[in-house]
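The structures considered in this document are given below.
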Structure I
Amino acid sequence: MPTVSIIIPTYNRPRELAEALEALTRQHYQDFEVIVLNNNGDDVSAVTAAYQDRLQLTYVALPENHHVRARNHGVTLASGRYILLHDDDDLLLPSHLEEAVGDLEAGADLTYTDAELFTYRWEGDHRIALDSEPFAYPYDPETIREDSTYIPSGSLYRKSLHDQLGLFDEDVFNYWDWDWILRVGKDHLILHPARATVLYAFNPSGNHESARQDAARRVFFERLVEKHQLPTNEMKNFHIVQAERRERLRQTRRTFNGQLTESE
């Protein structure tokens, strides 16, 4: 059985998914399986089939578009001791998985890194990075209750955490990731090393999809606030958090050279 299970929910992003899978073939560490879960979107089996000879890959077509439930389904299918979360439009630099596994083998229960936020344009079937900047803030169990600086893409954790904490909370939907880091942080060791080995995509207009969903998200945000008794009632996406906290950016190792498929 593989050591790591990589869970990728996807919805109508065949070109981005292909790039994400291509980046996984370039990981220095290769003891992993990939579980791609199609959230009732257009068929992407041709994309996954193109990587069957280079990746240990399972493709599942789901009957509904529910990204949290898809991740939970992926957890039930995972055979690895460790689980890595991965959005379909983000990319991992080649050293990412090797170093993350090292973090867990050194004793961490969950590890997540800094990220490069990149804007892009399309050129044929691939993206060209236009600009990037680090998203790099120290992990603190108190300040993360005010604003989430946890980017789940690329985070690696022990699968056994689900035995203790349960699956991802579908009731908080868009805020499943903030809920997860809060739950894990109560009694488990979280590492947040200063290395930016996740490439986090912002769309070309500069407004991430989440910026346009405030009304729909409010009910889920209020559920999260009540569940964890958070000291905030202000919804923010990473654009807003970055703008407000930029002066508090920490020094981080940056190896992204601007080429989405050739860095490091």
Structure II
Amino acid sequence: MASLADDAAVRQTAPGQYRAHLSEDWSVWGPNGGYLAAIALRAAGEEAGTMLPVSLSCQFLAPPRYGDVDVEVARVHGTRRAAALHVTLRQRGRILLTAHVWTIAAGLLGPERRWMPPPDLPKPDELPTLVELMRRDGLPVLPIWERCYEVRLAGWPAGGWQPQRDGVPTIRGWLRLHEELPADADPWLAAARLVFAVDVVQFPAVVQAFERTTFMAPSMDLYVGFQGGDDGAGWLLVEGEAAAATGGVLGARARVWSDSGLLLATGGQQMLYRMASPV
């Protein structure tokens, strides 16, 4: 099974310079965008010292190839309370991704409230896996589901998948990595798992609005805000909602909670629609 801890690892090559290796395991139409963003975040974490991740905002600029990528991290603003980092991923002279990462000092005082409760879902062991549902209904199974992560969705129709014609197209369910993070995972590795989770639930939410068809929607950007409290272990409760489809752009948003109901991350992204067959 694929390991996010290993496959999104970075090694320092010079001050502020790192190298990562893009694994084919994390592939959809190429290396998954959330996987690339996780690498950028981990590189930022190497430069952040004791600071903690607050948010990641990245732009996907060119399609990567599997193999080595160079990562540059620069501090663009900082105080004792908060700092901003800029991350650039390059491969063969091309910029693949740029990202801004906000960090904050640990232990700052402030109110402790979370206003977004999780949806009420059956427990993971009460739901079939996405792979089981797809095979039952004769739908294609992506290798990334079998190699990298497991999904158990709530609300899948017993008679087979049907598009959501009313209301906001939404998916809700549980997600966990096949190979869980190490018990001593640092906050940046734990946050990298959340980045991946926020990314992978948004395109499927948009798909709920359409008849069964084939189209791609590469990520143009991705924003993830971290609410803290994640230890990197166990199931994540995920919710993805479609926002709009207009002018060749698909928009969505996502929320992620711990298995105990603690809000861990929120996010959103824009995707570029590429038609491969009639809608």
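Each value in this text was obtained by applying a stated rule to the coordinates, not by laboratory testing. Keep in mind the model is a prediction, meaning the values are calculated, not measured. Cβ atoms are built from the backbone, for glycine too; each structure is taken alone.
Values as computed for the structure displayed
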read-out: Structure responsible for 21.1, with mean count of other Cβ atoms within 10 Å over residues 30-37 calculated and labels I, II on offer; value: I
read-out: Source structure (of I, II) for FRET efficiency 1/(1 + (r/R0)^6) of positions 6 and 78 (r between Cβ atoms, R0 = 35 Å, to 0.05), computed value 1.00; value: I
read-out: If relative contact order in percent (Cα under 8 Å, 6 or more apart) is computed and equals 22, the structure in I, II; value: I
read-out: Comparison of I, II by distance in nm of label points 7 Å out along Cα→Cβ at positions 46 and 230 - largest value held by; value: I
read-out: Label whose coordinates, when helix-only ellipticity at 222 nm (-39500 (n - 2.57) for each DSSP H run of 4 or more, over all residues; to 500) is calculated, return -8500 (choices I, II); value: I
read-out: Structure from which 1.9 was derived, distance in nm of label points 7 Å out along Cα→Cβ at positions 38 and 118, options I, II; value: II
read-out: For distance in nm of label points 7 Å out along Cα→Cβ at positions 166 and 198 computed as 2.4, the structure of I, II it came from; value: I
read-out: Winner on mean projected area of the Cα convex hull in nm² once structures I, II are ranked, highest first; value: II
